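Structures incoming, each one as structure tokens.
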Structure P
Amino acid sequence: RKPTASEKRLRKLVELILEVYEKHKGIYGYRRITIYLNHFMNAKVNHKCVYRLMKLLNLKAVIRRKRYRYKPHNPAHIADNVLNREFR
């Protein structure tokens, strides 16, 4: 049987998703790919559709490492109370 209109559309979307994914070296997730497709490629597509297709293609975005949390240590030198201020 011939492919239906929706099947053709999904195949075209899969090609576009793969193109954007490879262009940005796998950094973009489904949200940014959706924005990219809607804004730059004029492909009106829902984020849920992109999510579903990326799941089928087993495409995942690169997740950034969490920032290092600085833990302050005890100060090595405590300044003398030269002003001798008294706060109530």
Structure Q
Amino acid sequence: VNDVDIFEINEAFASQALYCVEKLGIPPEKVNPLGGAVALGHPLGCTGTRQVVTLLNELKRRGKRAYGVVSMCIGTGMGAAAVFEQPGN
């Protein structure tokens, strides 16, 4: 958790993201810094793409070496996660 700069956690429901923050001990300021699905939208069928693009743009905007994690639910209890590295400028 300490090595990751941004966590993009799928917010199909706000309570789910809050649960992850609490149970995983993630500092809230590292989670969905641009607002997540509640603020940006939850596009049916391409939520993962929206999350990855949001994460990569924010990592690039910060302009330093950084790591980001995307986690998403797929439905019926499945999920996926990925770690991305921004090498910096």
Structure R
Amino acid sequence: MNLLKHNLAYLHWWSQRLTAIIIIPWLFGLNINAIVLLSPLLVLHFRMGLETIFEDYVHQNNTKILGFLLIRAFTLYALYDIFEFLI
């Protein structure tokens, strides 16, 4: 079980770094199509960062669960708005 937890943490760490690297060109003024395509990655990167903050600094289990639920609800809402904009 501990090995599985370690592997998931490792995957989470790498995915957070990878999304950050992919988002970097956005800062240098890409066209609107690239910005729209990178927006979902920005939302997912934001979600991973907030979840890391909650994991590290929130110690009450109920508050942590509520925080994760709110973060995921916001993520789903933001992704829905992005894809609705595309259609």
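Taking -30000 as the value of helix-only ellipticity at 222 nm (-39500 (n - 2.57) for each DSSP H run of 4 or more, over all residues; to 500) derived from one of the structures shown (P, Q, R), identify that structure.
Working: P: -15000; Q: -11000; R: -30000.
Answer by label: R.
Which of P, Q, R yields 15, 38, 33, 12, 1 for P(r) over Cα pairs in 10 Å bins from 0, in percent, as computed? Going label by label, the one that fits is R.
Compare relative contact order in percent (Cα under 8 Å, 6 or more apart) across structures P, Q, R and report the one with the greatest value. Spell out each step's value before the answer.
Details: P: 25; Q: 33; R: 29.
Biggest value here belongs to Q.
Each of structures P, Q, R was scored by FRET efficiency 1/(1 + (r/R0)^6) of positions 18 and 58 (r between Cβ atoms, R0 = 25 Å, to 0.05); the highest score is held by P.
Every read-out reported here was derived from the displayed coordinates using simple, explicitly stated rules and does not represent laboratory data. Since we're looking at a predicted model, the values are computed, not measured. Cβ atoms are built from the backbone, for glycine too; each structure is taken alone.
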